[in-house]
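Colleague: Next up: some structures, all given as structure tokens.
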Structure I
Amino acid sequence: MQKLKVGDTVQVISGAERSEKTPATKRGKVLKIDHDAGRVTVEGLRMVKRHLRKTAQSPEGGIIEKAGTIALSDVQVVCTKCDKPTRVGIRADGTDKKRFCKNCDALID
């Protein structure tokens, strides 16, 4: 079972996107996970600029901003109950596996 899933709210814990003064601002939703490269795309974080040429789909072209990727090891899941970044544990509940917060023991799923 994966400890990080698409749609989870994550917080950046290290790297260039980390903010010590306002930690809640460097949070976002996971849009895409690339397990082969070990990278994750987070909504609104690590914005990069891409240059587009004029095509039929984008007649104006120009410069667009989109979310870049962050290393998987640089983000942690934010618990919905205690509102803190936490490590994720997996607990077998009968035939189902559930993810839980290691800080407050609340279920994440």
Structure II
Amino acid sequence: MESRIERQLKKGALELIVLRLLEGRPSYGYELLAELARRSGGYFTLREGTLYPILYRLEDDGLLASAWGEGAGRSAPKKTYTVTEKGRQALAEGLALWRVFSGHVTGLLTQEDAI
């Protein structure tokens, strides 16, 4: 079971991670869940109820675009998400912020002289 701290850390990073995954290629929700779990070695194993609100928020903010496409064979139509130009800019800014943030957090957490 995840601790509260672990849940909060994941929550803060997921939008950026989703943008990064979709930057590589457009995907639909289930495909994103599988790719996220695969690339993280199972660390980021999400439920649909966690992922879809993130996708909707990113789309509402203009960072993602979506389109319905036909499923293969007998499968249902799938909504595919693509990063927009605004999303690419937000990703670049987010990655720069992440580097600064994580550098400062790591520095503070590894200092030996506690307050």
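Readers should treat all values here as calculations from the given coordinates under stated rules, not as data from a laboratory. Note that the structure is predicted; figures quoted are calculated from it, not measured. Cβ atoms are built from the backbone, for glycine too; each structure is taken alone.
Colleague: Assign the value -21000, calculated as helix-only ellipticity at 222 nm (-39500 (n - 2.57) for each DSSP H run of 4 or more, over all residues; to 500), to the correct structure from I, II.
Modeller: Checking each candidate, the match is II.
Colleague: If mean count of other Cβ atoms within 10 Å over residues 48-55 computes to 9.4, which of I, II did it come from?
Modeller: I
Colleague: Suppose FRET efficiency 1/(1 + (r/R0)^6) of positions 56 and 80 (r between Cβ atoms, R0 = 35 Å, to 0.05) works out to 1.00; of I, II, which structure was it derived from?
Modeller: The structure behind it is II.
Colleague: Ranked by FRET efficiency 1/(1 + (r/R0)^6) of positions 16 and 96 (r between Cβ atoms, R0 = 41 Å, to 0.05), which of I, II sits at the highest value?
Modeller: By FRET efficiency 1/(1 + (r/R0)^6) of positions 16 and 96 (r between Cβ atoms, R0 = 41 Å, to 0.05), the leading structure of I, II is II.
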